[in-house]
Structure 1
Amino acid sequence: MAEPTILGALRDPQFRRQIWQGAMDAAYRGGIGNLVGFPVDMASAVMRPMGYAVEKPVGGSAWLGDQMQRIGLVSEARNPEAEFMASVLFANPRALGESAFKIEQGLLRAMQR
């Protein structure tokens, strides 16, 4: 009998490394970069109509992401949806528990099939 695809993927060390890297990228860029850089991003957005045109202001989320990439904390790969979800989960930790429970239930149902 052939092994289910999800179990085979979970046993593959390269797949696990890719999942881990993607999760860390989302956590650092979204959870830390977006939250810490939010005040600078908002100030930049407010000043744009007045002629402020700096693409990545120092201290903003994009600048922080570039710095994290420069020192090797994150890869070049970007996943805006995962980064957004990470910022939501960091801002509201209760959502993390609820999301983890739903993911766990989904994985259990998939494994039972």
Structure 2
Amino acid sequence: MNKVRIYEYSKCSTCRNALKFLDQHHVEYDKVPIVETPPTKTELRKMLASVGGNIKKLFNTSGELYREMKIGATIDSMTESEALDLLAAHGKLIKRPFVLFGDSGMVGFKEEDWKKIVKR
């Protein structure tokens, strides 16, 4: 597997588990703090393609900011561009970890799914 770019949040236990997994499988990665440096719109579009075009899969729906901004009530009426602008501006809205490798990506951490990726 080529080097991956992982957007993470240091206080997130799921992100810590993902980093531990990458270390255990000797996968090289660049770690990027998602709150301070959210993914670009280009990277978000790449991830959107990786999740089958479902914009909701990019949102951290259990996050505090998601609830505060009442995005659940407005997400269905947002255009893709509006949603990507919002995600690019607010790293805490993005489901994490957010991992890009080559032309693909994954959001969240499910060890079974990640095992398939590291075998590439």
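Readers should treat all values here as calculations from the given coordinates under stated rules, not as data from a laboratory. No experiment lies behind these values; they were computed from the predicted model shown. Cβ atoms are built from the backbone, for glycine too; each structure is taken alone.
Can you tell which of 1, 2 yields 96 when volume of the Cα convex hull per residue in Å³, for residues 30-69 alone is derived from it? Attributed to the structure labelled 2. One of 1, 2 was used to compute mean count of other Cβ atoms within 10 Å over residues 6-13, and the answer was 11.2. Which one was it? Answer by label: 1. Assuming 32 is relative contact order in percent (Cα under 8 Å, 6 or more apart) as calculated from a single structure, say which of 1, 2 it is. Label of the source structure: 1. Each of structures 1, 2 was scored by distance in nm of label points 7 Å out along Cα→Cβ at positions 46 and 94; the highest score is held by 1. Computing Cα extents along the principal axes in Å gives 65, 29, 19 for which of 1, 2? It must be structure 1, since only it matches. Structures 1, 2 were compared on distance in nm of label points 7 Å out along Cα→Cβ at positions 86 and 102, and the highest value belongs to 2. Which structure, out of 1, 2, was helix-only ellipticity at 222 nm (-39500 (n - 2.57) for each DSSP H run of 4 or more, over all residues; to 500) derived from, given a value of -11000? So the calculation was done on 2. Taking FRET efficiency 1/(1 + (r/R0)^6) of positions 14 and 78 (r between Cβ atoms, R0 = 25 Å, to 0.05) as the criterion, the highest value among 1, 2 goes to 1.
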